[in-house]
Structure formats: C-alpha cells, structure tokens
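Presented below are the structures under discussion, each in the form of structure tokens.
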Structure P
Amino acid sequence: MDKDTERRVTIVTGAGRGIGAATALRLAREGHSIGIGYERAHDAAEATAGAVRAQGVDAAVVRLDTSVEAQVEMLFRTVRDQLGPVTGLVANAGVTGPLGAFTETPPEVMHRVVEVNVTGTLLCARRAALEMSTRHGGQGGAIVSVSSSAATLGSPGEYVHYAASKAAIDAMTVGLAKELGPEGVRVNCVQPGSVLTDMHAAMGDPDRAWKKAGITPLRRPGEPEEIAAAVAWLLSAEASYTSGAVLRVAGGL
C-alpha cells in the first residue's frame, strides 16, 4: 500500500495546530484523506479539517487523549468507518510542560510528558500496526513519528524529561521498523529542530524559536511546512525503501 495512485487514509494526531496542521494540509494536497486527532483545540482542529476538505479530500475529526488506549481505538475505528482503511499514521501529538531546570520540574509534569510522548506514541503505533500489518490482514502502510532534535541534544536547563521522551521515540522507530517491515509496514521518524509554532508560548517563552536561531547553523527557526514536507516524503512511494530512518530537519543542529 505504498503506491501514490492507491487511496490513502492517514491519521495525524495533534493536527489542530503547528506541525500537525501543516502536515495534514500537505498530505491533503497530495491526495490523502485525513483523520484529525486533537485533544483540546476543537476550533483549530475543525479549521484544519476545513482546509483539508478544500483540497478535495475527506476529513474526520476525533477528540482524544492518545495516552488512553480506548480513545486511540475510537480514533482508528472512527476514521476507518468514515474514510476507509487506514494506510498511514503520523504520530505527532506531544507535550513539553514549562521550561525549567530538571530539579525544578514537577514529577506530575514528567509523568504527563511520558504518558503522551512515549505511551501515546506506542499506543498509536500499535493500533496502526494492527490495522495495516499483513500478518493481521492489512494491506501494509507507513508510520511516521515526530521526534525532536532534543533527543540527541539533551536540552539541559530547558526540558531534559522531554528530550528523554523523544529519544524513546527514536528507539521505537528503529525497533518497529525491524519488526514490522516483514509485515509490509514502514516506520520512520522526523527530528525537528526549533520550529515556529505556538508550543514555545505554551512552555513559557514565545520568542524561544528565534532565540535558538543564533546557535542554529542556518540562523533561523524552521517553519511547520518544512517539517511537513519531510513527513510527507517518508509517507510517499518515493520513500518506499526507507524504513528505520531518523530524519533530522533542524537547520544543521
């Protein structure tokens, strides 16, 4: 199920804003019907759905917490019922918590970051594998997770817990690519650097992306559309021999 001429139904979690919304729109332009998963930003998710439908493809909008198995099941079941068999997953949903020193980061923040970024991605990937794996009766497909350059930089003084959660996604990518490849499912991930999204404001520093530009070799933050382009390539037939890749899109960091 890697040919661009076949019907593609792709779920994008965290698709209301930022990288998720840009990815949903990019994939819609390439002919994917899009299942839009979101947790809180209802109006933003509906706006993404409207932009997707304006490209002449279908969209389904589902509210969920990706760390809850029953809600992940509901997402996949709803998208399948409304749009057809799922052929792709972009596991983009993630949280950071406020910026700060490791010793000042509350344990409840750490728990939530691990729940969403690690457990949520695992649950979505597991459900996607059950849907797409030829061993389970599927037709194959592709999974792309959104990691972070923090996974290798460590993010000292900012959010070491978040960096650790993204390193887990990188390991997950390598392991699942090896396990699911024989079953027709490619697994890759993208490591964005500092990108112009509202996540920086949510973590307490709206100007953070531009502050990071000074240590970025390209001397600027990334745009959500630049990350979306990498995700779209990994889902495309052009990447049909690419699996287990951790693709860094971080301006040289």
Structure Q
Amino acid sequence: MTMPEPPVVRIAMWSGPRNISTAMMRSFENRPDTAVVDEPLYAYYLRVTGLQHPGRDDILRSQSDDWRVVTGELTGPVPRGRRIYYQKQMTHHLLPEVGRDWLAQVTNVFLIRDPAAVVASYARVRGEPELEDLGFPQQVEIFRRTADRLGSPPPVLDAADVLSAPESLLTQLCVRLELPFDDRMLTWPAGSRESDGVWGPHWYGAVEASTGFAEPRAGVPTVPDRLADLVERCQPFYDELAPHRLRPDDS
C-alpha cells in the first residue's frame, strides 16, 4: 500500500528587526525537507512607506511589490517541491492595508526579543527608531488574531532562550509543528545563500560568518537615554507574548 504524502507545513516566523531571525532561517534551511524565503514583503513595505533603506532599488527589483502576489506565493506551491516552507517575516512589513485572511493558511510562530536589547541594537545600526519600526504592536496584533482563530496561543520563542538552549527550544518547536526534529538545525556552513535577500550584504555579515547559534550576550544592553521612553513603550507588547514562550526547561 502506498503511504500518503505528509502534509505541507508553511511556517510564518514573525519577528521584529534586530533579532536572530536570519539565524533561525539558516537553521531551517539546513533541513533537507525545507525551502525558505527571506522577508517576502520587504519590497512592498519600501514602496508604500517610501523609506530609504540600504539597497532600496535592488530590493524593489528583486521582489514583487504587490502584497496580493506575494501572499499568493506564500500560500501556493512550496518551492522545489519541499514539504516545509519556512517564511522569515518582519512584523513591521505587514502594513495595515495588507489583507489578513492568508494568515489562516500558514502556521504562525512568533520570535520575540527583550525590547532593551532590540532598541540598543537598532540604535547602533540605524539611529532613531520609532515604535512602528520595531514591529512590537504588529507582532501582538498577529499573535492575537492567530490565538483567537486557534482557540489557544501559537508557539512563541524568545531569542535569549534559543541562544541559551537551541536544541531544547528547536525540539519543542518541532513538536508543536508536528515535525521531526533534525539536528542539522543546530549548525550550518558559513557563507551567504542564494535564498538571502539582496539586502544581505548590508546586514548579514555576522550570520554569514556563523556556523550555528551564537552564545547569548552577557550583561545589560546599553540603551541611549534618548530612547529609554521607547523601550518603555515596547515593553507591554513584549510582556503580552513572553508568558507564552517555550522554555528551555520544558523539554
């Protein structure tokens, strides 16, 4: 008797900037059963907002800037006939006018990070972020929408937990996703990937040099005084999702 094909799993990993989102994409891409896509709504976001990010023109040429086309691809056939489609998504790219119905056709997972660490990191590379630039409100909106539809909280990972215990957290995530854990998710070859967005040369230097998850940073993040209020504004959004996170000692 021929066994039925396992179902396709489309994972939308929702993160704000200055997180470990690219390392997570590397982790899943190292599975032989997984195809990945890197920030598919970025071109749309840049066109609508008019923001001048590094490599803007190249980004606009590299992707569709029509959210309907993009979300159709995200919910359509998986590239290269793979079973798992890992979608690295930035929460702030999901602008208000983007339809939300397609979210019910993917498995939404949430990657969070302490706001002080996010703001400190962002300030070092991009200067003066606003609340909407960091994606905290948008992440909570998607989380609430998903939890209401499912009747229970979807999976949440905290970057600090992943870095401190990657095997435990990824194993638990795979259980939640009904996937077999693959220890190839813990290490990967250094270098760039064809799947990286064209913005990679501007942002991915550390990830390209990596061969696995980095050790967690010690100490308290140094937030410029002028941005302390921004951390306070982000904190309630982080605090709403943090109690639902998978924990290293739960495995």
Structure R
Amino acid sequence: MARARAAGVTHLLAIGSGDGPPDLEAGIRLAEQHPEFFATVGVHPHKASAVTAETFSRLPALCRHPKVVGYGEIGLDYHYDFAPRDVQQDVFVRQMEIAREARLPIVIHSRDAWDDCFRLIENHWDAALGGIFHCFSGGVEEMRRVVDLGFSLGFGGVVTYPKATNVHDAAREAPADRLLLETDCPYLAPVPFRGKRNEPAHVVHTAVRLAELRGVTVSEIDRLTTANFARLFVRAEMKGTA
C-alpha cells in the first residue's frame, strides 16, 4: 500500500488484486468499503501464466471504476520465476498498453529483472503518465534510471534494514519530488517489527528512517510524500481526497 495524508486524514492506496486471475477486484472491494481508500488493478508477474483473453477484456472496464487511480502492480520477477519469463514480459507489455489507454500511472514490481524491466518500459510506456517503482530495492544506479524514466520511488520497510546499504544510498540521493512511502503489508515490516506481520500503521518507522537518511524532519517527509502522492494520482486529487 502507498500512503498519503491530507487535511488530517490518512489516505491509502491498495496496490494489487489479491490472488489475481480470475479475481481482479480485491483492491476495489476494499476501496469501496472505506472512503479514504483508493485502489489499483492489474496482474502481478507471479500470476502471469493465469492470464487469459477474458482477463485482458475485463481490465479496461475496471480501470474506469471511480476508486481506481493507478494500474499495478505489474512487471517482472526473475527471482521466483513463478511464470516463464517470456510470458511475464508479454503480460507486462499488454498491461502497459491497457494502462496507457486508460491514462493511469503504473506500479512496477521488479525483482532481479532490472535490465529487461527498464527496456520494456522504455519501449512501451508513456513517461508523461509516470508511475511508481514499488518497494524500491535498487541502488543509486537503478534509482537514476527510474527517475530518468519519469517514475517515483516507493520506499518501504527495506529502507530500515541495516544491511540494505544500496537502498540507503538511493534514498539519500533521490529527488525530493519522487519520494513515496509504502508498506507492502503484510510483508516487509520495518524495524522494529521485522519478521512480523506488516501493517499500514508501521509506515511511520519507514518515514522516520527516510528522514534520518536525508537529514530532514519527519514532518518534511510527511509533507513531501503527501504532495507527491497527490501529484501522481490525479484522479484521487480531483476527488478532493488526497
């Protein structure tokens, strides 16, 4: 989940679609229950092999749901390879096409697949629409490429881990207008909750660590990430909720 706060209210973006095809609406169902929630739709690379023609035919209509403000998480995962890499790439490209037609920013999952992920984005995405590299886990070199492609960086619990020095370096040097906070709940709980179930409330620990790395106050991180969220997810801003 990505998080933003405005007018004293915390707003959450539920990223993902539960278990994926055939169920594509888990995030929407959550968002419909809570006015402060918004959602994305899309098929995670782990589920790429489950995609059918019906999946692709349903997704454009879901993009038009009033609580949907982004598309994802989509991308490539070469760490687990739960789906063949060529299938992951084909599904990734097709979903970028759907998101581009819907004029939605995309949320990228990239694990052990930086080069192919960057190549496909360069060839198939509209940089003006932007997006997020979800729970960013790269270093300075990857951060610079992400920024050059017009994307923001979602920092989650990993930035609090002592040995994640590459992520620390990227967090220090990333442009202020590209910073976002994420939870990835129930995974990647920040220190001091590492190894336990993650919750949106734990994002404050991520914010504190990000502020320490950048030498600013937590209030400044709060202000920056809230403004960045509103600028990226224009649909939410237009509804007066971000």
* Structure fact -> Comparing P, Q, R on relative contact order in percent (Cα under 8 Å, 6 or more apart), the highest sits with Q
* To do: Using the calculated result -0.58, -0.77, -0.90 for log10 I(q)/I(0) by the Debye sum over Cα atoms at q = 0.17, 0.21, 0.25 Å⁻¹, for residues 53-92 alone, pick out the matching structure from P, Q, R.
  => R
* Could you tell me which structure in P, Q, R was used to calculate mean count of other Cβ atoms within 10 Å over residues 29-36 as 14.1? => R
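Any read-out appearing in this document is the output of simple, stated calculations on the displayed coordinates, not a laboratory observation. Here the structure is a predicted model, which is why all the values come from computation and not from measurement. Cβ atoms are built from the backbone, for glycine too; each structure is taken alone.
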